[in-house]
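What follows is a set of structures to go through.
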Structure I
Amino acid sequence: MERKTRYAFAFVLLIFLLLALLAAGFAIGSVSIEPGTVLAALRGRETDDVAARIVDLRARRVLASALLGGALAVSGFLLQTFFANPIAGPFVLGVSSGAKLTVALAMVSFLSRGVLLNSAELYGAAFLGSMLVMLLILILSARVRQMSLLVVCGVMIGYICSAITDLVVTFADDSNIVNLRAWSLGSFSGVSWANVRIMAPIVCAGLIWSFLLSKPMSAYQLGEAYARNMGVRLRSLRLQLILLSSVLSACVVAFAGPISFVGIAVPHLMRSLLRASKPILMVPACFLGGAVFCLGCDLIARTIFAPTELAVSSVTAVFGAPVVIWMLVSRRKGVDA
């Protein structure tokens, strides 16, 4: 009973924080808006065009922060389950950087010809890049048995992809292409309703699919031999984990750019909160935790030095990196003990 109470408390806390940050995201900014005005604007009854326009902009941003933050956290949990390593994640393994590179190349190639990419095309480019990097990581994993070395290889791949992306952005001449620099640092500010209409079904489908894999993932966490004896098709499960993590991380990069440390830090925080690692609990908890984390970081990014706005990836790094350091130190103490 105590365990069920702890789980219930954790989810109630996450839902409360999510709702509170959603409300704060609508009302707080460089221009504060009264809750009544926000509700009127959302219902289409606000007569002040400026307030209605601000609420509309914040609505897209808040929804994108919640959806993409949750997607990134779930993607990190899937990769950690696949590699059986708590510091695996789309940003660390270079998956996000690969997606960033292909999106930047696609945008540069088409914008230089005066062609604008739509949301689906951006997502397709990001998915291609994430899958290519994931394929390279899998090839390396067959040769590199030590997970620590594989993580180092992923970090190096990420640096290479980021360096090439920086070169592409730096030497771009078109003013629209130069605006890629803000996207390459990570931001929810440029999200449109067309983007939201693309990302929402992708993220929801990925979340449901991940949740349906909870039972085989639980068996997989106990070892390949145990999972095989329980009737889990390991090859199929691994393929689904790779596809799901790539689909979710590509969605984030395509519409918000690379967001660091969320995929590593949030799953660890959720394990600490739940004191469990069962996928049936972790998948929804990671989604809620990722949404809360990114909503909070985005709120800080756009308000702490308003009207100047920080890159959200810088804020997630400030709060996420200490969590990762704490996790590594804690694991090291456990090994030494």
Structure II
Amino acid sequence: MRHSQGTEAQADPLAVRRTRVCATFALLAVLLLVAATLNLCLGSLHVPLSDLLDVLAGRDRTSTVYQVIWSIRLPRLIAAGLLGGALALSGLLLQTFFNNPIAGPYILGVSSGAKLVVAATMILVVGSSGVLTSWMLVLAAFVGSTLAMVFVLVVSQRIRSASMLIVAGVMVGYICSALTDFLITFASDANIVNLRNWSQGSFSGINWTDVATLTVVVVPAAAFALALSKPMAAYQLGERYALSVGVNVRAFRVGLIALSSLLAACVTAFAGPISFVGIAVPHIVKRLLGTSRPLVVVPASFLGGAIFCLACDLIARTALAPTEVSISAVTALFGAPVVIAILLGRQRQVD
């Protein structure tokens, strides 16, 4: 009898963790549905929920509401969700790679490197009356993010201090941003009038062609990230442990960098640089789940990133309507306090 009671007592913590994980995913699903509904209903044109259901069902296709929902708000909604999830995943992968909770594509200068090459490509191609496709933007952003990441990796080999590595990444970001602003200053061609808005971060102007392109990139990349959950769990316990259980650490590290660069590049290509999502969301999700197991943190981070960006985009569109605020300004407003909390928590651990 005592043995049976002991077994049940040992099983209780596991059952509690599973319940917490299920409850967190249920909460994320509800929040995602609420955020999506609000993004479709609210704006300069208010759409009642009953009308929204009719529009989504394909009725009354000649109405203004139908055109607004299907041509503007729905593609923007899907893009914000996918790109928000991509940013959160990119941050999670970088935090795993560097074993640093405040590593992220924006902090390490990866987003700024992508921003610089995309801006240069837009000026060169569009300025010469060329046709700029979505795939060209993704490729340019990937080249820029990869170059910035290579520089950060070289620095990380010489600088073992995590704090100094973050400082180096921030400096890379400042340099790339300064060069981008310099390019934009001399970009007077009428065809790139939206370049300045893009450089500040925005989901506006995204169409169904863009959605199709980013879906082809983000969904497989997210699936690969989920497939890396098991080696990520081993890697979190140290390189030696990962090697002892058969993980090819070199190939694994290359995979992490490639995926994080690709995800960050896709976001920058379509929405410009967006700050703090990659840092804040994985941290919040881990707190909600009560675990850092990649198998649950990876999908939860994707959902959390989608919710975070949908909520911030709604605020950016409606807070000062008809003026639209930069999405990066809103994400920084809510994401920066999370980073400060992380730093304060680490300081308490040191003390």
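Every number here is computed from the coordinates shown, using simple stated rules; none is lab data. Everything quoted here is computed from the prediction, not taken from an experiment. Cβ atoms are built from the backbone, for glycine too; each structure is taken alone.
Annotations for the structure displayed:
- Which of I, II yields 2.1 [distance in nm of label points 7 Å out along Cα→Cβ at positions 88 and 224, calculated]: II
- Read-out Cα extents along the principal axes in Å, computed value 75, 55, 37, structure in I, II: II
- Origin of the derived value 0.05 (FRET efficiency 1/(1 + (r/R0)^6) of positions 64 and 152 (r between Cβ atoms, R0 = 30 Å, to 0.05); candidates I, II): II
- Structures I, II, by mean count of other Cβ atoms within 10 Å over residues 136-143: label with the highest value: II
- If distance in nm of label points 7 Å out along Cα→Cβ at positions 32 and 80 is computed and equals 1.6, the structure in I, II: II
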